[in-house]
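These notes open a run of structures that come right after.
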Structure 1
Amino acid sequence: MNKFLAKLKTTLISNLAYFLLTIINKSLRLEVVGADHLELISEQTPLLFAAWHGKTWIPVYYLRDRNYLALASLSQDGEYMARLLTKLGWQVIRGSSSRGASRSLLKLYRQLKEGNSTAITPDGPTGPIYNVKPGIIYLQQRSGGYLVPLGSAAEQKKNFASWDKYMLPFPFSKAVLVIGKPIKFQEGSLTMEEKAKILAEAINAAERKAENILAQEKEV
């Protein structure tokens, strides 16, 4: 495939993804729970939103147009994601857990120190699923910001057979986004592994709460 066709393919795929994500999210009957958790945090304090890689469809759209920072891998899939996020009003830093990691984390750190906020999939971009990697903990500690666990669920959805079991809500479905209680670790208070476990449990708790809300409303 020559460069022109490759560029055209990238443009078409990213535009289609943007169209689908926007149309489906606009159609969802979305209930947001826990937004009040963020009201007491100063606007100058960085927030590090954390959602599992397979549960980004709703948060990516909900947090749009806030000039938040996001990481996109250096792969071709990362290029699609970078273009999609840019269209949604995110600032995109390219990097991954294997290539360009140090440079991308440094760029993120500098932006966070200036009071900017970010969203990170702590088990991305390649897993293992639901396994918090140390990068997000390091960034929180160094920036002095808050980790904000996110959980989402949809009544009608498809979970793909990918490593992250990616969730695609069906149009017009009832959906819930849970914003968990912010977490702020102090350096030296716990080991990195202990902090990662706490964050993983907080994200899982937000996921369970979202599922429980849907289940309760279905019973009524």
Structure 2
Amino acid sequence: MSSWLKSALRNNRGFIVFLLCFGLFRTAVADWNPIPSGSMRPTLLEGDVVFVNRVAYDVKLPLTDVVVARVGEPQRGDIVTFHSPKDGTRLIKRLVAVPGDRVELRDGVLLLNGVAAEYHDLSELIEPVAPGLELAATRAIEQVGGRGHAVQYLSHYGSVRSFGPVVVPADSYFMLGDNRDNSADSRYIGFVDRRALIGRAERTLVSADVLGHWLPRLERTWARLE
């Protein structure tokens, strides 16, 4: 090792230790996740950056999927980041069914263990889907299993609105995007194994309107996710 490198390491020990600790913190404790697509609209918007609690469910060895301890159980309604079982891509979706649940979609209506979700506060709007493409959309509050959150359906988009019924296997979960007609979720990629879970998304850290000249959305700063 050259004398220059030894000197640089010695003079920057504090900064190097900080970087190592920060890296371990981000890979083992907490993380942030930029939102690149509209699959979770209207809950999450393109340009949001969300805070992810990596120890909400499991404590893992840094940089691995090796679980040291289970500290919590994923719940229906959680917004979860995970590695896709199809290609390993990092995704963020709504967890709608846990092991043992019987889940079904019937013409867009979610059924959980034979009980249909309730939908209220319906509204109609025009939604941007891609640059230069807008579609009519319907939004509603989906109430199922004692929890409610906003979902969205796009007109004439050709997605899978009927699915199952299927029973969720042990240590696996069924995920859906809140933007039901524009989401590559468990209808397409299958069940998500617990080992693939990264953490629970809990708040938006910051947000910028990527479709509106990157103007900041200050009202979404540190906003709690429902």
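Read-outs throughout are calculated quantities, based only on the coordinates presented, and are distinct from any laboratory measurement. These numbers come from a predicted model, not from an experiment. Cβ atoms are built from the backbone, for glycine too; each structure is taken alone.
I have 127 for volume of the Cα convex hull per residue in Å³, calculated from one of the structures 1, 2. Which structure is it? That value comes from structure 1. Which structure, out of 1, 2, was helix-only ellipticity at 222 nm (-39500 (n - 2.57) for each DSSP H run of 4 or more, over all residues; to 500) calculated from, if the result is -3500? The read-out comes from structure 2. Across the set 1, 2, mean projected area of the Cα convex hull in nm², for residues 44-131 alone reaches its highest value in structure 2. State the single structure among 1, 2 that was used to calculate FRET efficiency 1/(1 + (r/R0)^6) of positions 172 and 196 (r between Cβ atoms, R0 = 35 Å, to 0.05), giving 0.40. Matching structure: 1. When relative contact order in percent (Cα under 8 Å, 6 or more apart) is worked out for each of 1, 2, structure 1 gives the greatest result.
Once distance in nm of label points 7 Å out along Cα→Cβ at positions 60 and 92 is calculated for every structure in 1, 2, which label goes with the largest value?
On the way: 1: 1.0; 2: 1.7.
Across 1, 2, distance in nm of label points 7 Å out along Cα→Cβ at positions 60 and 92 peaks for 2.
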